[in-house]
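K.L.:
The next part holds the structures, each set out as structure tokens.
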Structure 1
């Protein structure tokens, strides 16, 4: 199995996200990460999906997605030819015994403290999925109160854009 990241440019309309994710469900792909946002134009939204699968079945999925009327364009990202990152918010117990170690680890990972109270510390970290996973694993030695992370966002390096190939 291989890990794939694809971006799907869709018309920004009610129900499009459901139709796209239903396609993954019907093809029995488990979505590992999903990010959706409006683009530079309110007319379109961008759906970025991270999933595992076989290359042949992934291509069948892309072909089926192109048949959806609201799908404008699809771009697969090669990790060497794209800039990708995630956002993590992690809430840690603010225990005096572990506070120094937690803050030292946060500094080493360049995590930013965004909220600090007597009971908890909330830190923000951006980076690739591996960096986010590594930081979470390091924090597991302490008391994690809550984790929230975005899905992956990716843009292809250079001047190429997702709008170059369209399904209009």
Structure 2
């Protein structure tokens, strides 16, 4: 079984008793899939037609087009679901509350604003130290709550620069 999450909707998907059946959320459905290309498919699900294109097969987070509309589902395998139930998630999210200055310096520029959603590795702030500009990046995924220092401020090591929600 797999869990497919699209937006706020979650679907439990598993193979049926034949290759013409799929079980979605515990209910069997008749399905017929025909490969048109290595990444394009035509599917009949309960007599409804769907044109499917796999734009990017990125394992657990593919990008697909269904009838021209782009979706980015998250797919959890049976192993992922078991690890979650056991509390042993391999991909535990690191919750971050603040970004501190790793060295004394001068705040040159913020590259984010309150309310911005940032991902791990996104540039957040430019800090000048010893005549070099250092770009501090997001340590994880979060939403910017506030910028605690103003541009041009001289700050000490461990000064909080950004707080996150």
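Since every read-out is calculated from the coordinates, none of them should be taken as a lab result. Note that this is a predicted model, so its numbers are computed, not measured. Cβ atoms are built from the backbone, for glycine too; each structure is taken alone.
K.L.:
Work out which structure the value -8000 belongs to, where helix-only ellipticity at 222 nm (-39500 (n - 2.57) for each DSSP H run of 4 or more, over all residues; to 500) was derived from one of 1, 2.
P.N.:
On the way: 1: -8000; 2: -1500.
Here the read-out was taken from 1.
K.L.:
Taking mean count of other Cβ atoms within 10 Å over residues 1-8 for each of 1, 2, which is largest?
P.N.:
Structure 1 gives the largest value of mean count of other Cβ atoms within 10 Å over residues 1-8 among 1, 2.
K.L.:
I have 1.3 for distance in nm of label points 7 Å out along Cα→Cβ at positions 121 and 145, calculated from one of the structures 1, 2. Which structure is it?
P.N.:
Answer by label: 1.
K.L.:
Right, something else. Computing FRET efficiency 1/(1 + (r/R0)^6) of positions 81 and 153 (r between Cβ atoms, R0 = 35 Å, to 0.05) gives 0.15 for which of 1, 2?
P.N.:
Source structure: 2.
K.L.:
Moving on to the next point. Have a look at 1, 2 and say which one yields 0.6 for distance in nm of label points 7 Å out along Cα→Cβ at positions 105 and 129, as calculated.
P.N.:
Among 1, 2, the structure yielding 0.6 for distance in nm of label points 7 Å out along Cα→Cβ at positions 105 and 129 is 2.
K.L.:
Now a separate question. Comparing Kirkwood radius over Cα pairs in Å across 1, 2, which is largest? Please report the intermediate quantities before stating the final value.
P.N.:
Working: 1: 17.7; 2: 19.6.
Once Kirkwood radius over Cα pairs in Å is tallied for 1, 2, the winner is 2.
K.L.:
Further question: Taking relative contact order in percent (Cα under 8 Å, 6 or more apart) as the quantity of interest, name the structure among 1, 2 where it is greatest.
P.N.:
If we compare relative contact order in percent (Cα under 8 Å, 6 or more apart) over 1, 2, the biggest value is for 1.
K.L.:
I would also like to ask the following. Tell me which structure, out of 1, 2, gives 1.2 once distance in nm of label points 7 Å out along Cα→Cβ at positions 25 and 49 is calculated. The partial results should precede the final answer.
P.N.:
Working: 1: 1.2; 2: 2.6.
Value 1.2 for distance in nm of label points 7 Å out along Cα→Cβ at positions 25 and 49 corresponds to 1 out of 1, 2.
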